[in-house]
1. Can you spot which of 1, 2 the value -8000 was calculated from, given it is helix-only ellipticity at 222 nm (-39500 (n - 2.57) for each DSSP H run of 4 or more, over all residues; to 500)?
2. Using distance in nm of label points 7 Å out along Cα→Cβ at positions 116 and 236 for the comparison, can you identify which of 1, 2 gives the largest number?
3. If distance in nm of label points 7 Å out along Cα→Cβ at positions 84 and 156 is calculated from each of 1, 2, which structure is the one that comes out at 3.7?
4. Work out mean count of other Cβ atoms within 10 Å over residues 44-51 for each of structures 1, 2, then name the structure with the largest result.
5. Between 1, 2, which one scores greatest on distance in nm of label points 7 Å out along Cα→Cβ at positions 36 and 100?
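Quick note: the coordinates plus some simple rules give every number you see, no bench work behind them. Please read these numbers as outputs of a predicted model, since none were measured by experiment. Cβ atoms are built from the backbone, for glycine too; each structure is taken alone.
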Structure 1
Amino acid sequence: MNIDQYLKKINLKAKNPTLEFLNEIISAHQKTISFNNLSVYYRPGQILNLKVDALYEKVILRGEGGYCFENNKVIYYLLKELGFKVEAKAARVLYNNPGDVPRTHRMTIVTIEGERYLADVGFGRDVPTRALKIGIHQNSGHQVIMKDDLYRLQLLKSDTLIDLYSFDDGRYQESDFDLGNYYTNTHPDSKFVKDLIVTRVEHDLIEFISGKTYTKIEKGEREDSEIKNQSEFQMYLKRFGIEDSYDFSKIIA
């Protein structure tokens, strides 16, 4: 993976591994590289290649983006090469669901000056837009706290506190993420198999495609637009930096 090319893609230059630079990287990646499941949705049954070189070419060089096992893997190796102390973690996606759910999310813990932070660029429209110091309670937005012996990423949204996902201090290897990737690529209950999702986040702007609807949320104001045909679909995909052609007729309403 070419670190200089990666940084050039997201319009940054290498700096010392500080919290400020970490937040710049998170923001720049989310602005430039989309979160999406296009490869999973349009190639059912084909397992995504999670080798670093293949991901780097797809996600960064071609600008196609990807979902958590892609975006958060390439940024993990970027941060590692830049001198950050990083740990790859696997999480259970909850959205307040207390049931038995598998570990289907990858993110990164970064330690800076003895403090641990959650860094995530692969969680769709509810992704934190900055590094979150673990254990700090917030009055709004995201926080990472310990609850029932697990770390929880939480979001205060419309006066409701939502448990987005949970994780622990376990040590994970790439093979662990291969299993999660296999599940999300093939299991009939996987949201990524059933629904098309494309998302880009830039500070107060969130834009996403969900099925046949394009949505823009800016400073809390929401605007939905129905995508009517192939031409409009390609036009919207270009807003997310995606040039490849995908068949609009295959999207389930």
Structure 2
Amino acid sequence: MHDAHKHVALITGGSRGIGAETALALARRGYDIAIAYRNKAARAAEVAAMIEQQSVAALAIAGDITHQQERYHLFAELKQWRGHLDLLILNASGGIERDLLAANPDYPMHINRDAQLALLDGALPLMPQGSTVLFVTSHWAHLYGRVEQIPTYEPVAASKHAGEVAMRARQRDLELQGVRLLVVTGDLIEGTITPKLLERASPGLAQQRRGSIGQLPTAAEMGEKIAASACDPTLPAGHTVVIGGTLESMLKQ
């Protein structure tokens, strides 16, 4: 039996890093949590168990968000589990993975723009008035076209920027449905997979950012900030939350 009064969140890319930390931060705030993940079942199960230690419910749903049928499955599972969704955290992204790029050069745009919009469309029928959609991005993507790009990351930045622009184009329609859109942009995040991959192509990048902003934010700090922002009713629709170095400092480099 569904509890219509229980807050429910869906976090994509929730089996590791920022997504997992966001899930745990929301669980501490009393949310039942669904995490979507692509292929790390054991790790997703561990995160779900940690969520349940907060005395809330957890559901881990496998699937490739770039495939329509698997998105249908995701929302069918979610609807059967809880029947409504108060918070959609669009955290999953990609575009650096060599195997996926080799199979489909357009993969970055498929996952970072097209799949994000499709996930939004799939979630909206479950989202009551007062719900929030939060799109997670990076400083390089948020400022795409205005700052120098890391060559390896450029396709990701371009496609994530396109995803953010497409999301913001939906903001007015979302507001008419009583759904708020927020954007969170983060600097390099200590201990996550993206800086590790970028470091191979651009040695010294992390150290350079530390020199610019001091200590890099951790995945736990970013997850906590995402959760706090999503639960803050004073943040207006379209607001951008900045984590790590300031955008102004990025533009001056």
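1. 1
2. The structure with the largest value is 1.
3. Checking each candidate, the match is 2.
4. Largest calculated value belongs to 2.
5. Values: 1: 3.6; 2: 1.2.
When distance in nm of label points 7 Å out along Cα→Cβ at positions 36 and 100 is calculated for 1, 2, structure 1 comes out on top.
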